[in-house]
Structure I
Amino acid sequence: MQARVLVSMVKDKRGCYISSYPLGLLIKGARLRNWEGMYDVLIENSTISEISPEIKNSDSDIIEARGRILMPSFTDMHFHLDSALTQGLFSGNKSGTLLEGIEIWSQLKRRLTTEDIFNRASRAVKFIVSNGTTRLRTHADVSDPELRTLKALKLVKEEFKDIIDIQITAFPQDGIFTNKNNSELLEKAVEEGADNIGIIPHNEFTREDGIRSIDFAFDLAKKYGRNIDGHVDETDDEQSRFLEVLAAKTIREGYQGKVAAGHVTAMHSYGGSYMQKIIGMLKLGRITIVANPLVNIHLQGRYDSYPKRRGIARIKQLLAEGINVTLGHDCIMDPWYPMGKGDMLQALFMAVHLEQMTGIDEIKKSFDLITSNPAIALGVSSSYGIQKGRLADLVLLDAKDEVEALAKLLPPLLVIKSGRIVARRNELITSILHKSREEELPKDIIETP
């Protein structure tokens, strides 16, 4: 039966489970994105050493892909590990709004210990990796004088460095100038090892403070040699226009390619002429836009009656204009989002629906949002992807192509990080009981020759 074949996929030729540190892996009969036909992929040490229609190598453990799609592993460009899985520790976000979520978190974070944050974040990381993500950019709220979230996430980054690459953004959740100590805490967080500098200008008291916060972040970025990764214009207010300030500052400071703007949901309410101006500035600044479709479709439009705004960055339009766009999962079961399991396929599934990118070719191309586009933002394009000599960070999906993968939304069969298997699953068998007979449901949705 097919199920037994898939179970044996993660066993070596002796019938034993493949070692965590194999001398070599040979993946046979895989489909690759944008390649015609099926290929064998040989992994030696941590890199891809050969790609060919047929590779004969008796020294490597063999994985039979049987026509399933193998692609580079996923990247989550915007996440909050510090708040993950806190649902149950508070009474719930009754309004479903961003502002209530911030208020709940402001109370909750005072009770959390470094150990608690570490334990919950560790559980979240395991879910994230099991769903095919091996690169993660997380925000750490550094509004706490003790910097407990940063300390906990630094421990998580070190603990799981063998299975996932984590960047930590020092995030001033309460704003940089809403408290006299917050600017000092942000700099202290950078000194203690934060990888990026965060901003949230729309959460400052005034527009003037918002502009000042962007200036302050650039001063820190230049002083410590860091990139900037901000929450920007996460609101339905069409008058929230800090993205233009961020883009202008990026251009003037020569910081092209080093800035990411997350959420930017206000642009869903911008007029066409103003949006065209923003697009030109984003191009000049080579700014990466990070959309968070799961959480923003949940949070935005809460103050609308009908018609109700979707409240998401204009992914389709930005891509058409050549802007680098990526996705984030953002939250898992916390004050801002009551669901989620760290699956970037779910985030992508939501994105293609919200932005009506559901033509067959559009769906296939949309996987760039969680693969090659984040690699550009992180500056790892030269080592990322399925090419000879590149790092073997791969995911084998239980689907023949991208369209079927989004239709099924199944966890990966295998996740490989630097040539090592870091997550695997056996076949999930579903049966239908019909007319007194039990029938195993076929795993392929569409029969193909």
Structure II
Amino acid sequence: MRKRLLLATGGCLLLFGWFSAFLLSSFPQQTTMYILAPTLLLGVGLGLMHKTAGWKIAAVTLTFTALTALLAMNQFFPSRSVSISAFKERMRNSSQTGTMVPILVAPGSRTEVFTDERFLETFANIEVKLFASLPGAGQMMCRDTSGNLYVTIPELGAIYLFKDVDQDGFAEDSILYHVGLDRPSGLLWSNDKIYVAEPSQLLELQDTDQDHQADTVRVVIDGLPDDGGHWKRSLASDKDESLYLSVGSRCNACEEENQLRGTVLKIDLDNGEYSIFAKGLRHVPGLVYSTEHNTLWGTEIGREDLGDQVSTDEVNQIVNRGHYGWPFCYGNNSPDPSFGSSQSCEETLSAAVSLSPHSNPFGIALGGSLNAPDEYKNSFYLVLRGPTEISQDSHMKLIRIPYKDGKIADYGKEFLRGWSDSESLWGSPAAVLSGADGHLYISDDRAQAIYRIRWLSTQ
């Protein structure tokens, strides 16, 4: 009788210890003093179980009570439900401190933003250069086979081309490649042509006379929904040269009348025919294709207004005929409080990575072509543009997510951050591009800049 009582007491202590730990972890800015209670409960409970039943029973009970406490937390406190991957990410990154490196600027090319020396905090042995200053807020980028870099500037309706003639990491030439476009965003280079996505159509541009300006324009597809909502499009292409185009929703959470909304389309570039490749994706501002593993990946900005502790922002492996939940489900098939149910989420696909709440993920790139150590080559690079308030600037950054043998990790690692000073948010990364030259490029739509990231060591 006494042994059973001791076992029950130990199990209860473990259960309450886990529950209090999960509950407290959902509150931002908690101090270390709050950790004492869960630690004490778990320590006493584990010691009691070990003394009464041995290590094997203690370990099993520890695992069982952790899962029970997690389920109870998500059931009774849904607004503070625990995302395991987000919890792991916070634990991995909470104590990290990087190295401050200056953004190197070419002599005589300082701009209003870069009048004074700017620094970024990095977690790798890298050099950061101001590759180009832009005439507007740059978005998506691509590079041609000659190494020239192109960027869309939606507010100007333009695509600009930048040439680094002497290969010193600074672009000497700025050329207006094409203008007169309607809010161009997504950009892709394929077979000596540039594909650019406007809100309502996809265009093919070509420079046939090699003067660095587009002289032929072909409408690949037309009639995409452009009646409000998310108008930015992202592009990717596979090894068969089919093209993928994202079409975002026009609402936060609703059942769209236009079936093209909230999807990724697959497009045949030869005849312009397209079909819905995947759906249930509220807004996909970043797409990238892994040719090595024949997989398509995308960032997704999920619905808002579910509280500060609920994560709806994701990274997804996007497959043919896949349904990724919106507006019915999010994350690990969690039902939406307005539209979802356990039945509606049975056949939807879970996120590959559930990001921290309000991460606001944008551009994404693979590191396979980088001239970098293997751990950095075997990674996704992901722009997070979370809350823009200075007090919450922890999300305005570039992270990397380990990716090896076709499998993505369920956590992120700090890579680059610090686009603010004590008074203002001076920069805001938008897109990221892994260049064939071995460097990483980042567009910044607030500072109107493009940065080039070079690894100082490949070992």
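Where a number appears in this text, it was derived from the coordinates with a stated rule and is not lab data. If you're wondering where the values come from, they're calculated on a predicted model, not measured in any experiment. Cβ atoms are built from the backbone, for glycine too; each structure is taken alone.
Rg/Rh (Cα atoms, Kirkwood Rh) computed as 1.02: which structure among I, II? Going through each structure in turn, the value belongs to II. Each of I, II could give helix-only ellipticity at 222 nm (-39500 (n - 2.57) for each DSSP H run of 4 or more, over all residues; to 500), but the derived value -5500 comes from II.
For the read-out distance in nm of label points 7 Å out along Cα→Cβ at positions 102 and 438, a value of 5.4 was computed from one structure; give its label from I, II. Derived from I, not from the others. In this comparison of I, II, the computed figure 12 for relative contact order in percent (Cα under 8 Å, 6 or more apart) is attributed to II. Computing mean count of other Cβ atoms within 10 Å over residues 342-349 gives 13.9 for which of I, II? Only structure II yields this read-out.
Structures I, II were compared on mean count of other Cβ atoms within 10 Å over residues 62-69, and the highest value belongs to I.
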